[in-house]
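In what follows, structures are represented as structure tokens.
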Structure P
Amino acid sequence: MTHLNLMVDQTFGEPVAKKLNEWGSIKATTTVGYGFRKNEKDDVLISSLEQSNCFLLTHDHNTINEYRYEPCTHGGIIIIPRSIWTVEYVFERVKAFILSGKKAHAEHCVTYLHPKKAIIKTHNSGELIIPLKD
């Protein structure tokens, strides 16, 4: 099982970070915990991912996506593309992704975690689809 470092965006916040940290394979810290302002700009957060050695976890797929932040230009972005979510739902999706054993494929890419699959948008408009178990 691979450890996953996550920078949790302000929308998910502390409740999601706390729940993710309950499982030993995840180290989750909020953007504020990484030292950013509460309403920090996306560009600033994304540009820090490589240096922070983490993925950004967000559900903002309107302004954070593979078109605006192309693969190989950042450390990695994980998106839960759901406007209505619960802490438990986010936890289960991230956990299922880690258990898939495919975390390494998401580095420097944009990954969407859906209920039954992960879609990793890679460089050169590539796409990797990974089935996820509940």
Structure Q
Amino acid sequence: MKESPQMAKTQINWTAAASNPRKEVLFYNFNLNGPSTNYTWENVQNWSTQNWWYWHPTEPGNYTIEVQVSYGTNNGIPDSRSTNYAIFPFSEAGTLTGLNLYKMGQYDEAIKAYDKAIEINPQESDAWNNRRELDKN
């Protein structure tokens, strides 16, 4: 899995790791809650032996991803884990990239990242402000 945050339209691979000392077959169920689901839980991969799910988020915002694990689909309450995950719009991610490049002293690359963020979203005020600061130097 890629660390949060990521840009919209980035493929994020979720893999659940679980064990069962009795060696029974494990089943996995993935759920998503966030902007693309109108902040309600949506099942994105129903119970199966497949322990992975590929996510292609298109809407920026804060999400919660939950995986449930069971040794059978009808054995009562499954074990579950959830995690929060942030998705940035492309321009925001470009602004963060520019900031990181600036901190590493890669000023020309930072300018390119800010310019790309501004191209994607001309209202991205942080990219504009950071770009202007670089122009002063």
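Since every read-out is calculated from the coordinates, none of them should be taken as a lab result. Since this is a predicted model, take the numbers as computed values, not measurements. Cβ atoms are built from the backbone, for glycine too; each structure is taken alone.
Per-structure values
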quantity	calculated
Read-out mean count of other Cβ atoms within 10 Å over residues 3-10, computed value 15.0, structure in P, Q	Q
Origin of the value 1.7, where distance in nm of label points 7 Å out along Cα→Cβ at positions 27 and 67 was derived from one of P, Q	Q
Highest-scoring label, criterion being mean projected area of the Cα convex hull in nm², among P, Q	Q
